[in-house]
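Dropping the structures in below, format is structure tokens.
What follows is calculated from the coordinates using simple rules that are stated; it is not laboratory data. Everything numeric in this text was worked out from a predicted model, so none of it was measured.
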Structure 1
């Protein structure tokens, strides 16, 4: 089976202050552990980077 991850899931998994952090982080960790083949499409990756590198994204890492 293969899956793709939307930029929103990656953003939620990166911000511990977000209420959806834990489920998103759990999903990303489970997918990273396999055995599913995970596709990250360029629009999702660049969207994620554009959001999380913005100074207003979160107060700290």
Structure 2
């Protein structure tokens, strides 16, 4: 029997660095087949630091 392929756990680019999620994430499903194609999560991303970084590095909106 074939093994299930490991799903890619997508990382986030926040505050100038790549962040690996701190949990297993949630599935991202193919819109046509419904198959899981990846997993995503914001667990472990320091949101306050990301906002501070954006305010300091970016321009006014």
**Prompt:** Given structures 1, 2, which gives the highest value for mean projected area of the Cα convex hull in nm²?
**Reply:** 2
**Request:** Name the one structure among 1, 2 that relative contact order in percent (Cα under 8 Å, 6 or more apart) of 42 was derived from.
**Result:** 1
**Asked** One of 1, 2 was used to compute helix-only ellipticity at 222 nm (-39500 (n - 2.57) for each DSSP H run of 4 or more, over all residues; to 500), and the answer was -15500. Which one was it?
**Response** 1
